[in-house]
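Nothing in this text is a laboratory measurement; each read-out follows from the coordinates by a stated rule. What you are looking at is a predicted structure, and each value in this text was computed from that prediction instead of being measured. Cβ atoms are built from the backbone, for glycine too; each structure is taken alone.
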Structure P
Amino acid sequence: MRQILLFMSLFMSAIVSFGQFAYFNSDEFWQKTPLLSPNTDVKILPSDTAIIVASNREEDISKIRYLPEMRSGKGIRYFVVFSRNGKWNVLPVSSLQDALHQMPRLDLPWVIYTEGMGKFFTSNLDRGMNLSAQYGVNVLMFDYPSLSSHRKRLGNYFFAKKNATVAYHDFLPVLKEIRLLNSTKQFGQGGINLFFHSMGNIVMQQIVKHHLVNELNGSKWVNNLIFNAPCIPQKGHQKMIDQIHFAKHIYINYNPEDYTLGGAYLVSKRYQLGKQIHRPLAKEAIYVNFNDIAGDGHSNFLNLIGRNEIPPAAENFYYTLFHGDTASVHNTVLFLPSKHRKIGYDLLPIPSTTAHQ
């Protein structure tokens, strides 16, 4: 029992670093992400990193933390965020269509990105802006409250899970609008890819669970649907995945030694799809085992300040998927049939000189 409690404590430390409170939630950091007036006349340049954020948070423009740690329950607010003069400027816009009109590079691929536990609005901006810059893609970030400065570690786990579970109410209409606008080429020519990380996978799980996925089916308008280190129960995942017909390719990225998801199992008592996969498997999914390159790692797709660089093989793999291409799982330099229960493919280490530049 003592070892289990210690492991749970370490798990929560890994997911929610309380250093984030001092950094991403500081007055100084919020001042570097100023909320502009909706009437601000700006021209975002191709040299500016820019993303779109769809947030279901409450808004309080009278405070420096203008998008606090609570869901509004009143739908989505859209923002275009762009870097200029050492700041991430946050421009409110009235619709997704208006947000697209502000984006300077519609020729780039799109990643619709949903994060997991432990994010303020500002830390979600950090992830979205970094992903856009690192991979050369447009990002539409789904932002929901997944961290509370008033709760402790275990409380934040349940806080994030609760908000992720109801977020489908807000984000399904956005996905439907993305499909519609993409059909009229308003997203440009780069293509659409959906990326759910960790607890963010709950959003798609709930869409299927509530029998709403047919509102997205009908055509294959998504190139790659990526379930990354999914913090959702693995039991029944085959039935869930096999109801999804709107993506050309579906990837489930897992790691049998994922330390963070091991903690999620201890809290929930349910095997996690990103760690403890069992048969039956989804017919249409490609399973990719990260263990050879990630050890016990959970998040292996972004180079972030204060963390070790991600492995070259991981960056190469994600670059391929984020750009709408198909992973070459039959290339034995990059992949081999997985040693872990023969589930999918092992992603192999590669020299940094052969990674995408």
Structure Q
Amino acid sequence: MSASSRARKVFVSLFLVSSLLLTNLQSQLAFGANTTPKVDKTCVKVKATAKLGKLTLICTKLDSKLSWQPSVAQIQANSWKDLKSIRSLLPNVTTALDIHLSPTVSVVSANQILESFNQAAKLWQTQYLPVKPLPTIFFTEKDRDWVVEKFENLGLYSENFIANFDDEVNRNGSRSNWAGITGENGKLWMSYMVGTQKESDSNDFQVAAHEYTHLAQFSIASNQMSELSCWQVEGGAYFYGLYLGATSEKQLKEFIKERNTQPFFLGFSGLNKQPSNNWAKLIDSFGPVFDSTKCGPDGAYPVGSVMHEYLYTLKGHAGIVQMLKDVSTEKDFYKGIEKTYGKKWITLKGDLVKYLKTTVSQSS
């Protein structure tokens, strides 16, 4: 290794530590304690700003009261920089994919979706790298017969998968937009349905990293996935898909704005439409005992993503990995998460609720 390479790695390591420490300090100032930051300036106008050292504070309305709270946008930017730094310290990785494109799918769309795949593989390589090429299939709503034949030839045919194909087409037709990691009978594959009239959107930059994160989660939790909560599984994948898919701070802000305002299935109107007293109930509803067929569309994606933002402020990426390990090895969600973060779940849940409230208030 050259002297310049060593110097760069030292610099990046210091940057990684400093950005994470700054984020952790922000967290402890407000979300992890019963106090609020103390500054000489009075908080009297919503969205007014103040400085506390390097920290930016925002005058925030929480439960009808104004108080100084750490800037969630600054926390998000620091977390994004931290993840970028982690990846810069890791060696380049080549992940073998066995890619199959249907006759009607757009090659441009497929390549755009795969852009975030390598970033996810690089981050998660110590947790998961396929030992053989991973079947990755792209198709549109017009390709049912092709999908059936292709999956039969690959030895992946699944009646449940075809039923999901039909359900997506019935709901969205030419604007279908469906992605997933599927494992049956000891075989694993990734699939992406891109409707022939689906317009390119921010999800295209995030979905591959989201799905690859699921592979890492499954690998970490081994045979104890049932112990994980819905918000850990789908919220965690949404968090990493968003943060790995964003190629700049500007794009990160755009993705987060959409996450905070986007409605989801099953009546979830969006993060910014939730009543302030509903967060604790939502966290409980996305807990460790859930119907896996209904996990996600009712809000677990965005709510769980914001929860992971807060957890990242405590112990970073390593903490989230450790949380998955602890929950799976303890075979108990509550014991596992308390072991990782050193707090009783009831206390940690209160901190998460406050972070959710602050996120929505500052982004409104």
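Name the one structure among P, Q that Kirkwood radius over Cα pairs in Å of 21.6 was derived from. Derived from the structure labelled Q.
When mean count of other Cβ atoms within 10 Å over residues 152-159 is calculated for each of the structures P, Q, the largest result comes from P. Ranked by FRET efficiency 1/(1 + (r/R0)^6) of positions 72 and 328 (r between Cβ atoms, R0 = 35 Å, to 0.05), which of P, Q sits at the highest value? Largest value of FRET efficiency 1/(1 + (r/R0)^6) of positions 72 and 328 (r between Cβ atoms, R0 = 35 Å, to 0.05): Q. Once distance in nm of label points 7 Å out along Cα→Cβ at positions 40 and 88 is computed for every structure in P, Q, the highest value turns out to be that of Q. Among candidates P, Q, the computation of helix-only ellipticity at 222 nm (-39500 (n - 2.57) for each DSSP H run of 4 or more, over all residues; to 500) that gave -9000 used structure P.
Of the structures labelled P, Q, which one yields 17 when relative contact order in percent (Cα under 8 Å, 6 or more apart) is computed from its coordinates? The value was obtained from structure Q.
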